[in-house]
Structure 1
Amino acid sequence: MEILTQEEYSQLREESIKANGKRLLNHDGFDEIWECKNKFSTDLVYTIELRPGFEMNIGLHTHSCDLSYWSPHEQTFPLISKFLISGNYRTITPGIKEIADDYIEQIGRNYLFYLPDLKEIHQVLAGENILCLSICIDIDVFKTFSQGFETLPTPLQALINGNSPRRFHYPVGEITPVMFGVLQQILKPPFQGMMKRMYLESKVLELLALQLNQFRNCEEAIGAIANLRPVDIEKVYHARDILIRQVENPPSLLDLAELVGLGERKLRYCFREIFATTVFGYLHDYRMEQAKMMLGGTKMQVAEVANAVGYSHLGYFAKAFKKKFGISPKEFQFGKKPLK
């Protein structure tokens, strides 16, 4: 796949805006909207300056071809909070010891990162429809909200207090229903002009507070995990996500370890520390829960459900389901409540 430089990608965007798109500068006095179409994608981007050093970006990108481009980060780089409402894309960051070399940002998840002074490659496949909301906030602006930094997650305390802050990239968690409600309010603000700016700043701060609270809760939950580096924790979550995406045909343990950049033994150890089960114990439980949802919420036949969760033999599936829930798939499908 050809990798565009940042200059080539920016030039492509500017040329496509001139040729078939449009740009609205300061639509409400504080924002910019541009839309265009090129050989890779159809794009709509909305940038809103909430105050100097504090902005929000909403991007809707429909990809018709595979796209891969370099994205360099300057030494002065903001803290970024990201919510991926739809779509997935891959980021490759070679040779940066604090973060994974290769990770996928996924639909329905939110991320918090600080990545100054590096170059990364973004890859998006044809057919992806990406809707993403990002909050960019300079560290000096972040400091103005409070002096009670001890309530923040540990990486942010270090970022605020350190003279040479370390880079980090954290997959904080799923976008919760409360977060999703705030996102919907941001995407459809009821005001214009100054009141719109005030409304959006309040909602963006609410969303950021929800994310930081989720981050703190996750940090406390994994605080008891001994001697695990943040980068290894992220790799284990990446492994978990690969299992979920490939539930019908999961990779072997060795292949999974290679995909996320951990040794097989270390992956087994870290996975058990974080999820309190083995890699394939987790996969088994996930398959059974997915099967239960399909049997209870769709009109799929038992054989179709078995195949959808990776069982080619119906008898093995039925036996595993009954062991997990205390009743057969047929009994559950006909309304009998599980015993477990």
Structure 2
Amino acid sequence: MNQDTQNSLVVVNDLKTWFPVRGRWFGHQFVRAVDGVSFSIPPGATLALVGESGSGKTTVGRTILKLIPATGGQVSFDEVDLFSLPRSALRRMRRRMQIIFQDPVGSLNPRMTVGNIVGEPIKVHRLCDTRRARQQQVAELLGRVGLDPVHAKRYPHEFSGGQRQRIGIARALASQPEFIVCDEPVSALDVSIQAQILNLLDDLQDEFNFTYLFIAHNLAVVEHFADTVAVMYLGRIVEIAGRDDLYANPQHPYTVSLFSAVPRPEPDRKADRIRLEGEVPSPINPPTGCHFHPRCGLTRQKADDGGEQTCQVTVQGRPVTVLRKCVEQTPELLPMTGNSNHCHACHMRR
């Protein structure tokens, strides 16, 4: 994969996050939530991670921030290896990296006032010398995200979902970060409120030159917000490209199937919906080779055409003929011919 790592603020290389499965019936097994993910994000840009629930998107974001320990790989922030930092140095580095959580209710302490929630990062990182200065900074942050500063004395349960998400954004801004992980920040909100929060994040990026890792499953939201889009399936990135390039010319069969499910504003247009057979395989025992081959219609079509070696796999209790190389060989994330910025991992598109 072609990455301009020298001009990137965040560089992720072969990241792995595996969780051990405990129990007498499982033996020595792991949930491979993230299994070899690599990408980079330039300063001031937005990379979106999309995919089905359980594909590993949130785990990637939390592992980058070391909220979850990594099993392997490397994450560099501003050319500093985060995984090798001692605790004291990591604490100082955390001021520059923040996260906006998906659940605006569960991410806020119900026993703390809004002023204390937003002011806690300022206090922890000693960004203000006095209590009065901290209170003034909290008031400015609340005003910047569209809330009245008098709300600082209230508790989270007194606010709507959209207002609570604004509080979470204000808390993320409090430490004056450079990189923010947005973990599905609008998925729990009404459509009208989603637009307001997205516009707020967009305005903040223009003003402060934030770098975003935007995690989402709504492809319409991603099309509006992201600069680069990476598609994840079962712990791996299967396609990554610039937003306009990916939406105009998706290559991986999984990406094509995702885009076919996006609702279109033309009611008279016939939808070419691609319905995937079978369920998402277990990350404890993922399929060999290409993880997508049990559900891929392209490899079945190529197998029916003949000319290449085939084999049979079982999908929903019935045998299906696919290409042998899809079962036995793991496809690499490589650039398209003539477009080094559009990479995909599919044997069929080579």
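Thinking only about FRET efficiency 1/(1 + (r/R0)^6) of positions 130 and 242 (r between Cβ atoms, R0 = 41 Å, to 0.05), which of 1, 2 has the largest value?
On the way: 1: 1.00; 2: 0.30.
Largest value of FRET efficiency 1/(1 + (r/R0)^6) of positions 130 and 242 (r between Cβ atoms, R0 = 41 Å, to 0.05): 1.
Taking mean count of other Cβ atoms within 10 Å over residues 114-121 as the quantity of interest, name the structure among 1, 2 where it is greatest. Can you show the working numbers first?
On the way: 1: 16.4; 2: 21.6.
Once mean count of other Cβ atoms within 10 Å over residues 114-121 is tallied for 1, 2, the winner is 2.
Give the label, chosen from 1, 2, of the structure having the highest value of relative contact order in percent (Cα under 8 Å, 6 or more apart).
On the way: 1: 12; 2: 19.
Of structures 1, 2, the maximum of relative contact order in percent (Cα under 8 Å, 6 or more apart) occurs in 2.
Starting from the value -9000: which structure in 1, 2 was helix-only ellipticity at 222 nm (-39500 (n - 2.57) for each DSSP H run of 4 or more, over all residues; to 500) calculated from?
On the way: 1: -13500; 2: -9000.
For helix-only ellipticity at 222 nm (-39500 (n - 2.57) for each DSSP H run of 4 or more, over all residues; to 500), the value -9000 is produced by structure 2.
Taking distance in nm of label points 7 Å out along Cα→Cβ at positions 234 and 258 as the quantity of interest, name the structure among 1, 2 where it is greatest. Write out the running numbers ahead of the final one.
Working: 1: 2.4; 2: 1.6.
Answer by largest value of distance in nm of label points 7 Å out along Cα→Cβ at positions 234 and 258: 1.
Could you tell me which structure in 1, 2 was used to calculate distance in nm of label points 7 Å out along Cα→Cβ at positions 66 and 322 as 3.8? Don't jump to the answer; show the numbers that get you there.
Details: 1: 4.6; 2: 3.8.
It was calculated from structure 2.
Comparing distance in nm of label points 7 Å out along Cα→Cβ at positions 74 and 146 across 1, 2, which structure shows the greatest value?
Working: 1: 3.0; 2: 4.1.
Structure 2 gives the largest value of distance in nm of label points 7 Å out along Cα→Cβ at positions 74 and 146 among 1, 2.
Match the computed value 3.2 of distance in nm of label points 7 Å out along Cα→Cβ at positions 10 and 282 to one of the structures 1, 2, and report its label.
Values: 1: 3.9; 2: 3.2.
The structure behind it is 2.
A short reminder: the numbers here are calculations on the coordinates, not readings from a lab. Predicted model, so just to flag it, every value in this text is computed and none were measured. Cβ atoms are built from the backbone, for glycine too; each structure is taken alone.
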